[in-house]
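So, here's a batch of structures to check.
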Structure I
Amino acid sequence: MGVSLQYNVELCNVVVNCLELMWVVNPALDVPIYQQLVDHVRAAVKKGTLASGQQLPTVQELSAQLSIARGTIKRAYDELEHQGIIEKVQGRGTFVCYQPQNSGSRKERAMAAIDSLLDELEDMGFSATEIGIYLELKQRERNEQVSTVKVAVVECNTETLSQLSEQLRSMKGIELYTYLLDSVREYPYKLDEDMDLVITTAEHAAYIESVLPDPGKLARVALRLSTDTLSGIVRMRGGETAQILCFSERFGDLVYESCRRYAKNIQTAKPVSFGNEAEALAAADGQGTVLVPRDYEKYCSAQVAEKLHQLESKGKLLSCGYKLDDGSFLHLEEKLAVLRKSKK
């Protein structure tokens with residue numbers, strides 16, 4: 001069974017096609033080569049595209065194909081063996097040995113663990129009644145604890161990612177990780193299997209689902225313009241000129257389309273990047289309203305920020321933001337409550 005990993009990579013990538021396996025490693029990434037190999041194999045095994053019992057290339061074969069030191073390959077295999085993904089059979093080779101746990105095996109392990117605990121407590125001289133009381137107290141104590149859920153959020157532009165993350169941080173018990181879509185495309189294993197939930201918009205959901213070890217962890221959400229942003233756009237006077245300043249092109253395009261949709265008889269200029277300071281300063285000197293991302297100061301130079309502060313004092317600056325719609329917010333709260341409960 002082959003593994004085909006087709007991601008956007010630089011020309012410096014090295015591709016190995018050995019024993020019907022295709023692995024892609026990118027020396028330009030800040031992820032060690034051995035870890036890239038570990039991530040490739042682990043993801044393929046967890047998804048079932050590498051079956052238990054399938055033989056992997058030898059260290060020597062991979063070293064020759066990838067032009068990578070044998071020590072690097074060996075380190076990757078050692079790590080995979082430590083994780084219980086592969087096993088090395090003396091005289092035969094290296095084989096996948098991972099077996100997903102089914103509900104039956106989990107139940108058997110749980111019952112065995114309980115039996116072991118009861119035996120230990122009985123050996124300590126506790127009665128069945130005392131054991132029951134202690135177990136109930138400990139369970140109650142755990143239920144009162146707030147469990148932390150690891151959540152990743154993925155968006156295609158910096159501004160919206162920042163705004164969405166700020167809203168998510170208001171939810172209790174979240175350990176939040178933020179990723180731009182391009183960085184995930186470059187190295188999908190950033191969304192590792194330890195994540196409890198991965199949040200993205202419907203626009204990117206199909207791709208994110210395709211790279212997740214467990215697609216069931218995906219949560220699709222919808223975003224909308226914040227109320228103050230929408231009302232500010234609607235209130236712009238007919239004949240007025242609107243200028244958009246942005247950090248990322250995608251965010252500028254979103255605000256541009258919102259102006260065309262909601263503002264009547266407004267002349268909207270194409271977005272200008274904060275990265276082009278001369279154009280940004282010229283736009284800030286214009287006569288119309290300037291639309292900027294919320295917390296714009298962190299995206300622009302001090303000189304541009306000073307110009308925008310002056311516009312703000314004159315009522316000529318509109319701070320633009322997106323947020324989760326109400327349905328998505330409630331949906332996430334329900335999913336997080338279930339996850340927290342399951343982790344207790």
Structure II
Amino acid sequence: MDRMNLKIGVIKGDGIGPEIVTEAMKVLDKAAEKYGHTVEYTKLLMGGASIDVHGIPLTDETVAAAKACDAVLMGSIGGDAKTSPWYKLEPSKRPEAGLLRIRKELNLFANLRPAVLYDELKGACPLKEEITEGGFDMMIMRELTGGLYFGERKTVEENGVMTAYDSLTYNENEIRRIAKRGFDIAAKRRKKVTSVDKANVLDSSRLWRKVVEEVAGEYPGVTLEHMLVDNCAMQLVKDPKQFDVILTENMFGDILSDEASMVTGSIGMLASASLNETKFGLYEPSGGSAPDIAGKGIANPIATILSAAMMLRFSFDLDREADAIETAVAKVLKEGYRTIDIMSEGKRQVGTEEMGGLIAKNI
């Protein structure tokens with residue numbers, strides 16, 4: 001494979017963000033060194049860290065600098081809403097407003113949330129052991145910029161009764177681009193797409209199903225099945241092993257990805273990615289900034305490290321390097337090392353920095 005120079009923007013963020021991103025960078029550096037690549041980091045400020053310096057959560061300069069990178073690795077944004085001065089500001093100046101804006105500015109329409117249950121962590125899973133035997137590994141592919149959350153809405157009084165309207169709108173182009181991305185990713189995995197909709201009721205879902213079937217015709221090596229969203233919610237707890245890539249619209253994806261994350265048992269293990277129409281992506285852990293444990297060196301860096309592996313796979317097409325990181329994570333867990341959030345009897349508890357070092361050493 002050719003040597004690559006990886007231009008990565010880094011948003012360390014707030015709370016535990018700087019600690020967990022530092023460990024992910026350590027692991028990225030080790031993978032790059034082992035496989036002959038170079039990494040060029042650009043430090044970017046966003047969220048509370050940006051408010052402290054610039055008075056706003058995201059500057060135009062930061063957006064431009066992010067666009068000049070090949071991908072962005074992010075920690076977590078925000079603080080304690082009760083005590084942080086950031087939350088005395090108007091909503092458009094608060095940390096999370098920076099996150100919404102950067103997604104919009106970078107046109108990040110495809111959200112990927114893997115839900116992986118490692119065999120070593122099956123004790124943390126709330127499901128019966130016979131259901132989870134051998135672990136599971138699914139990818140939830142959520143459309144992020146359309147649907148009910150972005151449709152027109154209004155609340156009016158009609159005939160003396162308060163009435164609220166929210167419109168769920170998708171056009172065929174929005175559906176086609178997320179479907180293509182879902183099939184591309186399934187082709188790199190176990191070659192199965194489960195498209196989730198409510199086509200027995202909704203027109204938007206009937207169009208979704210029609211367009212997804214058209215896209216499936218371009219991927220003869222990938223199997224497509226359709227599933228209604230209520231059935232999918234049941235199947236996730238009944239038999240999570242059946243799923244490879246779950247492809248769905250914004251609101252269904254919001255709900256199903258949270259359900260899938262609880263089935264794995266620990267949010268500290270869950271990576272995520274948001275991609276645009278090029279190879280560019282923003283990669284971050286699914287968990288929050290956990291200000292209550294910031295600076296204590298006990299945060300779990302694995303979700304951020306796995307997000308960095310996703311970055312290598314989806315933005316740089318470096319599958320071998322991504323596999324090396326994921327294998328190292330599995331090996332360290334198999335050897336019994338745990339951060340406090342995934343600790344169980346008979347295992348060895350380590351801190352943030354030691355966990356990052358162990359994973360880097362195993363690449």
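If distance in nm of label points 7 Å out along Cα→Cβ at positions 84 and 308 is calculated from each of I, II, which structure is the one that comes out at 2.3? All intermediate terms of the calculation are to be shown ahead of the outcome.
Numbers: I: 5.0; II: 2.3.
For distance in nm of label points 7 Å out along Cα→Cβ at positions 84 and 308, the value 2.3 is produced by structure II.
Here helix-only ellipticity at 222 nm (-39500 (n - 2.57) for each DSSP H run of 4 or more, over all residues; to 500) has been calculated and equals -14500, so which of I, II was it run on?
Computing helix-only ellipticity at 222 nm (-39500 (n - 2.57) for each DSSP H run of 4 or more, over all residues; to 500) on every structure in I, II gives -14500 only for I.
Who wins on relative contact order in percent (Cα under 8 Å, 6 or more apart) among I, II, i.e. which is largest?
Looking at the calculated values, the largest one is II.
On mean count of other Cβ atoms within 10 Å over residues 108-115, which of the structures labelled I, II is highest?
II
Upon calculation of Rg/Rh (Cα atoms, Kirkwood Rh) from the atomic coordinates, which of the structures I, II produces 1.10?
For Rg/Rh (Cα atoms, Kirkwood Rh), the value 1.10 is produced by structure I.
If you rank structures I, II by distance in nm of label points 7 Å out along Cα→Cβ at positions 76 and 284, which sits at the top with the largest value?
Going through I, II one by one, distance in nm of label points 7 Å out along Cα→Cβ at positions 76 and 284 peaks for structure I.
One of I, II was used to calculate FRET efficiency 1/(1 + (r/R0)^6) of positions 132 and 252 (r between Cβ atoms, R0 = 35 Å, to 0.05), giving 0.05; which? Display every interim value, and only then the final one.
Numbers: I: 0.05; II: 0.90.
Source structure for this number: I.
Any idea which of I, II comes out highest on FRET efficiency 1/(1 + (r/R0)^6) of positions 212 and 332 (r between Cβ atoms, R0 = 25 Å, to 0.05)? Don't skip to the answer; put the middle values down first.
Values: I: 0.90; II: 0.05.
Checked I, II; max of FRET efficiency 1/(1 + (r/R0)^6) of positions 212 and 332 (r between Cβ atoms, R0 = 25 Å, to 0.05) sits with I.
Every number in this text was worked out from the coordinates using simple rules, so none of it is lab data. As the structure is a computational prediction, the values presented were derived from the model and not from experiment. Cβ atoms are built from the backbone, for glycine too; each structure is taken alone.
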